[in-house]
Structure I
Amino acid sequence: MQQLLRYTLLIAGLYLYCNANARQDTTGTKPAADSTKTKQLKTVVITGQKRFIEHQLDKIVVNAGALVSTAGGNAIDVLNTAPGVLVDENGGVSLKGRDGVIIYIDDKPTRLSGTDLVNYLRSLSVSMIDQIELMSNPSSRYNADGAAIINIKLKKIKTHGFNGNATVAASQGRYSRANSSLLFNYRNRNLNIFSIVGYGIYKGYFSSNRQRVYTYPNNLLSYTLFQNVNEIHHDQSFNYHLGLDYFVSRNTTIGVLYNGLTVPYRETGKYNNQFNGNSDKSDSSVFSNSRFTTNTNRNALNLNLQHFLTGRRREININLDYLQYSQHANQHLESEVHHLNDTLTTISALITESPFTATIYSAKANYTDTLFTNIKWEQGVQAIYSERNNTSNYFNQSGNDLSPDLQLTNKFRYRENINAAYITLQRNFKRFSAQAGLRLESTAGNALQYNMAAKPDTSFSLHYANLFPTLYLMYKLDSSGKSSLGFSAGRRIERPSYSDLNPSSFYFDRNTTNTGNSLLQPAFSNNLELTYSHNRFTAGISYSHTKGIITRGFKQVGDAFISLPVNVDQFITMGTSITWTLNITHWWTANINQEFINRHYKGAIFNEGLYADNNLTTFFLKTYNQFKFSHGWSADITTTYRSKLLLWQTTNQSIGQVYGGVQKKLNEKATLSLSGSDIFHTSKTRRLTKIQYAEVYYYLQTDTQRLTISFSYRFGKSINRRERKTGIEAEAGRVN
């Protein structure tokens, strides 16, 4: 709390300083509030406010800075409020009911799994984000991997001279957090240097209660396991994007872009397991303490050439990319076993060291032209090579004696080549617009597992080539274009990530384990969408059919409850969505987004002789109320709700939360915000997982209820610079 107070006093001092400057700047002129309103009317959509959601031909665009309630937060906060998006506590992201979504940063995928993904998104403060693009049917110029794409576009500047934006924020929940970002740019006639840097300190908790009820045919073997989990984690994040564009001539630009991420993370956990037999009395207990640390580094380099040919509008883009990712993880898990008379019988310790590295190279070239003066034509080729290496060393400790566990220790290497070519054609008529694309991808991967015990090494290969078509159609129902019909269709692939294939195990405790599955195969989906739009009203229906979807499965092996990725035969989603914007008054605008999505799974459950055919319809509701007042004041209230959700063997109970915020624009350059997330602390996870002979009840709460104060100061004008289409479009997202 003292840390939050210090940040508050600092921000208050900045407020007084900027307010004094504002009074000096406006002497003899109209009040600053009136000047602000006049300038905003040129770009606003609704009474001086920036629209939070915009619908386009092939995507939905979310303007990250439009909501006050997420000010001072991070990318996860914005994604949780975006329509149709769900982010779970394990880093899983879904869009319109489709799992396996890939996160892009400025058109480059960064799909990291689990804690890595969560930490990466936390490192991106809202002040660094310009827009979020939701693409349920991405065009052919994007890699075909993933059920859908969410592209986070960072803020960019392109004005002459030196200019930028600085933001600091402090947050208080059970624990305090802080983040800051600096965006700056320098440009002259021949050179443009740009950068965005962010730093954050994060502390949070994870509190969970679980109950596993085992009912075997032989009732004497039945028992109940009660688990109590408490974790506290600390991490720092430092990410940076540094770039340089050199304008060789009016038509030619060469550029260099470097971005990096460093995240040291540490976690302490206490796990208490109590076993109750048929008499409902405690038979034994296991108390475990875990210390887990990781140090993650990600570095990427891009070389870019952009050239416009003379004559017709023709453009060539060439990209060379290099990405290096490394993580060193260490865990010390100590367990004590107590019997009924509370006598300590055994003490054991499992120590794990897991260094992981990934290296990716990419070369990409694309050419854009106009055919017959009215058909936009784009084609491109790309080659990607990647290699991932992981070593998992396990040691058993007894007293001061440390011995390697050769049954668990292993090394895993995976190499992959992806070669792709694509073409898209786009034509606009008076009322009708069409875009069609086709992408060819050829994949060759091979894996080798080195076993340390007295058993042979194993290997496997994946080889496949596929075509991925896309189609977008739009028809204006009237000459003004206020009403329109849209249709999109596409085929996608979901490749197993490295962590999915890696057979190494992670132990939460002696009775709970996460592991990979080297037998996974890629999944293929066909997706269709139809939309109707009229002014600020949009309605749509969608359908998706996935064969062999990769999802998380659960089974019991001995005393251990194991979670691992599996292929499920079929996954079908059918949904409807409605979005409309209402001007309640001149100062109050409401936006409502609601969806009904039916999720249907069909497939065998491991080799247990069981076949599941389950479906459930889920209702999603997100509302955005934006308020615009005089003298630079604004506010908003955002609510989210989701009913029961089916996830293969698991059913999540309904969940909802409320965000709110108030903002004061001090002058043309400075803004002060106060926001609250999960105000009533209702964002708590409750789920039921069913496996053979057992049901697992799960309850979780984390540090989602928070109060945040942030201050932003802008120098110069923010105008987007040229878009850079870099080359690593898939493998950057599959490093782990």
Structure II
Amino acid sequence: MSFLTLAGLAILGLVALTGLARLRFNYNFNDFYPTGDPDLAYYQDYAARFGNDNDYVLVGLEAPAGRTLFDAGFAQRVDTFTHFAQRQAHVQQVIGPTTAANPIVEGLGVFNVPYLHLDRLATDPASRAQDSALIYRTPGLVGNLFAPDARAVTVVLLTDPDLKKPPGDSLMAALRGELTRLGIPDARIHLGGKLVAQSVFVDRLKVEMALFVSLSVLLVMGLLWLTFRAWWGVVLPLTVVAGATIGGLALVGWSGAGIDLMTALLPVMMCVVGIADSVHLLTRYVTETGEGTPTVPALRVSMKESMFGSGLSALTTSLGFFTLTTSHIRPIHNFGLYTGLAVLIAYALSFTLLPALLVLLPRPQQQFGAGRSWDGPLTRLLRLVLLRRRWILGAAAVLVAGSLAAASRVRIESRLLDDLADDDPVQLDFRFFERQFAGVRPFELHLVPQGGRSVFSLDVLRETEEIENYLQRGYGLRFVASPVTVVKSVRKAVNGGALEEYRLPDSEAELQRLLRRVRPFRKKAEFRALALEDASQGRLTGRMPDPGSTTVAGLNRGLQRFLREHTDPTVLRTRQTGSALLIDKNNQNLTRDMLIGIGVDVLMVTAIVLALFRSIRMVPVVLIPNLLPIVVVGGVMGLCGVPMKVSTSIIFTIAFGIAVDDTIHFISKLRLMLGKEPTVRRAVSRTYRLAGKAVIVTSLILVGGFSTLLFSSFDGTFYVGLLIGLTLLFGVVAELTLLPILILLFYKKPRVGRARHAAA
């Protein structure tokens, strides 16, 4: 029978390998938009008309020390790079400081006069001074292409929509290669934009996934060896984990979801979570064989006592992951789904593959009584816990009260590059653009004229200009462009390029003369990016520093108030949209998703307790030791200033689902012991000895496994490891102290007979 089991599992393993062959690493920025949200559908329609707001690459270049952007050698290298970028595949347009021009209309012709005269920088100081004066007086140049201190410039590359990683990596490699050829040091090069983050995230995912799996396997191997002191005690659980991991990743491959920032944690999760069932089974098996029981009977006893409790714990653990599928964020949804399925696969393998291998392997050589070495320490620990029960209950009450007070300080806060540490090179580059230029956070406002008007109607333009002024003065936009920009630029051009002419026309007649000049340019990319060809709709776009989701939420409320009070809806209707707005919307669902997840877990655990004991009094016995660690970790977050964001919001649901495992094992064994022992106290004592070792070992494996995530360069992954590890650490302490006290406090002796009857 064992051979048939192994043969069947081998066939399933070969099938799973086909799924692994389809695995791909993925970092699609759009996956973090809230699926099913009406704002997402609106933005997709908006982007189809005007283009995405994040299809760009910013290349910031600093002048050599002691020089400015008007240094002839530096400006020439910037110009060479700009023309190189224009020739690259997947680049639709390049806007650079040396190619930007001041248009002047004379007669029937348009003359583009460069703002920066490269040919005169080195030889004509007066011309250089004139260029500098014009640049720093012209709206839209400083903070966009030129730094305020004249020591840096930005070249803006507009790329193909939703450019994927392979062609994106090729483009980035070509740009870096050209900058190296031009002799510009890395320290003076700064790159920003979605394409940069996409390249870095995927490359790091590959490295960190291999690192975490390796560290987790080594740690688990060490703990298993210390526990069982035999090669089979290490190899067999790892075989089960490997099978479950392959199965989970195969499901990811078959679905086409790809390995992203969240699903990259699946192998690590399985290394630490998927091993618990094997440890519980092997621990009981070692105890039985140590008493002289033959292999097959020992396996039967071990499976009988472990299978039910492990099944319940696998159910609660997988449910902790499955509740993440309620999230509107696709990477979190996929992570919850496939990790939950992998947990169930691990349970199935623990009670099929593992017993089959134990039957085929030689019987472990142990002395009589092996497996009982923990009985003495556990008995003494239980005696101490019961002796100090009042102190323990008092300390728990104080800890909960203090944690709740500290947890009230936790705030929901996120930024576009939240998962990168503050000292990460990519983060530092993005901060450079915030410090020296307009920033990298996009802003989008859809302009819809009313009453048959166009975006170039004078009253619509004036409404739009008023919105622009508010956004720059009260919202924080450092760069803004709209149909107003087009009209002002044309007016300046037809008036000899004079800066004082950069304003809206005074009359409808003047506007019509300007619009006749605009018509030939309506098919140009610059025009189409701000208005549809028929001028029926328009776009107000801009960039700003990223102050965080909480601050932005306040800014958005202020903007909506301004629009209600100062914009005539019979002339112009507006709607805020864009990728940044969609990312921020995720925060609105964080608390709801977390409460739903924990709520479902609590309901499931309550149902299990009621089914096992037919006693409502046992529900708080199980819930209190598992909810207490979550409250404590919430307090830790509040004290340390760790914000609630996408990555940290999943911690509580996962941690509760994992932490409750040991409690389920404990009470399932207690249910059996209540039918064998005359008193509740003796049943608890025997259960404590039988389950204590497995509880401690699995908890050490879990805490140690999650601690490997502390080496991550992603903040989200770091906090998953830290906070789940802390939750499980507090959980095992509560398991060994509060749980037996609460059982004896709530589960009274008259119910033992009823439990014995139920067990029978």
Structure III
Amino acid sequence: MKKIAFMCAVLLTAAVHVFAGDRLDLKSITGGEFSGRHITGVKPLDDGETYARLSSDGKQIVKYSFRTGKQVGTLFDVNTVRGKKLESIDGYIISPKGDRILIQTETKDIYRRSFTAVYYIFEVENNRMVPLSDGGPQQTPLFSPDGNMIAFVRDNNIHLIKLLYDNAESQVTKDGRRNEVINGIPDWVCEEEFGHSRAMVFTADSRQICWIRYDESGVKEYSFPLYCGLRPERKEYAGYPGEYTYKYPVAGEANSKVAVYSFDIKSRQTRRMDLPLDADGYIPRIVMTSDPTKVAVYTMNRHQDCLSIYMANPLSTVCQLVVQDKADKYIKEESMDGIVITDKHIVVPSERDGYNHIYVYSLTGQLQRQIVKDNYVVTALYGLDEATGDVYYSAAQLGPQDRQIFVARQNGKTERLTDREGCNAAIFSKNFKYFINIWSDLDNPAVYTLRANTGKVTATLIDNHELKEKMESYGLGKRELFSFKTSEGVELNGWMIKPADFDIGKRYPVIMYQYGGPGSQQVLNSWNIGMCGQGAVLEHYFAQQGYLVVCVDNRGTGGRGAEFEKCTYLRLGELEARDQVEAALWLGRQSFVDKNRIGIWGWSYGGWNTLMSMSEGRAVFRAGVAVAPPTSWRYYDTVYTERYMRTPKENPSGYDINPIMRAKDLSGSLLICHGMADDNVHFRNTAEYTEALVQADKDFKENIYTNRNHGIYGGNTRNHLFRQIVNFFNAEMK
């Protein structure tokens, strides 16, 4: 759920600019008017000197120099390829040798990360393209390390294509069935909460396929209705509505039973790994290593406070524990994706000393060194250069709102590679000689530069000066960072946007936007703050309506270490709501704020936080908007909820802290919005909460969106949603 702000930014697409004088308008905002130029889909190539990107029109795969940023070749062109004629492509996967490219077309989303697509094999040497398979769309295709085979999933089963045998196709598993057994791809809850979409690998010698098998037959089903609707129109439901049914384990209920299997490609023998795992444990990842006798398998217990990395032998099935990390409360989801396994090392992010730092192990599990020992958080691990021993990472060394890129040398010295305060991210070349640096701050949209691994800038790819000038032409107010202490002595960080004509002698209404979920962070020295990122343009729109717009990161948010982040453990919503109320009270004491006109809103966890804050007991909010909110953690999934709350049986009093139980205490006017096809935070949450409001005799307004998922978009939907929010606040607070 923490990714909703990022998802909103991704959904913004290019649109033709229509000036509305010096006033922003919602259609321009939701249409992508202020999204700026960006570079996506960068794939560093094995030579260490170049990277590939899909052209903006989807017609070419272009090769660029990591040193100069200039185009040095074209790997694929729809206009010249022999075989199937395409208008454009959606994505691509390059083989290990670079002699073949999988071309992705006809992509259809399933959930947040999963999709099906029709793939084609493009042979670089003869410029020819042929279908990967004629049996139907595929999922997560994967080249073998020798480049001579491709494995993929169709209908929950793994299939294998042998390229040296005229693309002969065989089926590796046959027990896969919808809502029963899944091979090689995660089930819904593991995809959503462990952040991945592939659960299979080859061994390094290309002789074995190893995968996670999910038996979800014992997981209870959830269904939601589907209607004919519009944009898109689903004509199959014109006569009668349909429904979508899938496996969704709510907190405390049964999960999929998981196991790891291997398949010997030559002998066609299948083996089950002898993996030590609790009966209700998780397998968040399976990862190839450079040793053909070892596949790395990550496991977690159901409480998610113990992460184990095993080396599994696909032939003997023996699994050896090499690294284990334990936490007092829980291990964060990001740890799964942050682990790096090189030819000689396992590099693990861990909060074992109170802050997220980096620990370097040998492949056999000996701890060799710790990267960073000071009291600040490492925010991303980019990798370890085996040639030099250097470790590259980003960290909040300058403060929680800042991100800089660093290298920790083998000799113990640490160097900062970026030179401007703000938020920096990096994409490194395969040999770590170069990196693309993406930098922004509150006043500057993203600047993309190429740098050597010393930090020296070699080229500027994008500076987004056009977007900056466009935003300046609207005469918008300034974005400002601030901090304050609550009545409990807790220091909280925030940002504020004032109207361009701000008058210190006036008292302004305030709209507080927040998210507030575990480990999230909204208060950053970054251009991409606010609901939709992109220069906080929605918040500037509110400011043009005469509001101050404020965002405060409450306790439980990230960037400040484990103690601050995990203090909400077992009682989600209690401290977060208290801090948002404290923020409103502090704002009300400022001379330029009308304390009687303070509103609050948020999406997903931010919707939960809105409802909790409006029913905290201190009536400080005049109005609030909750979009797609959870309203009881008993309705949400096992992995996310139990990470922070354990099970309802273990923690009943913690689960009773929720908006439904507090319905009688709701104060202020409320608008609640939800999509009926939300596979993540089910519409059930809003249905049960609004019924509680009815029985508590509390007035509210409600907007329901047909066939829309957690993102509530498609056609005119997002524009309509934002207009309802704006009109509601204008009606209630002006």
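Where is distance in nm of label points 7 Å out along Cα→Cβ at positions 120 and 608 largest, in which of I, II, III? Mind dumping the intermediate values first?
On the way: I: 3.2; II: 8.0; III: 4.5.
Top value of distance in nm of label points 7 Å out along Cα→Cβ at positions 120 and 608 goes to structure II.
Name the one structure among I, II, III that helix-only ellipticity at 222 nm (-39500 (n - 2.57) for each DSSP H run of 4 or more, over all residues; to 500) of -21000 was derived from.
Details: I: -2000; II: -21000; III: -4000.
It was calculated from structure II.
Taking 15.1 as the value of mean count of other Cβ atoms within 10 Å over residues 72-79 derived from one of the structures shown (I, II, III), identify that structure. Please list the in-between numbers first.
Numbers: I: 25.8; II: 18.9; III: 15.1.
Matching structure: III.
Looking at distance in nm of label points 7 Å out along Cα→Cβ at positions 256 and 336, point out which structure of I, II, III has the largest value. Could the numbers behind the result be given before it?
Values: I: 5.7; II: 2.4; III: 1.0.
By distance in nm of label points 7 Å out along Cα→Cβ at positions 256 and 336, the leading structure of I, II, III is I.
Taking relative contact order in percent (Cα under 8 Å, 6 or more apart) as the quantity of interest, name the structure among I, II, III where it is greatest.
Values: I: 14; II: 18; III: 10.
If we compare relative contact order in percent (Cα under 8 Å, 6 or more apart) over I, II, III, the biggest value is for II.
Readers should treat all values here as calculations from the given coordinates under stated rules, not as data from a laboratory. Note that the structure is predicted; figures quoted are calculated from it, not measured. Cβ atoms are built from the backbone, for glycine too; each structure is taken alone.
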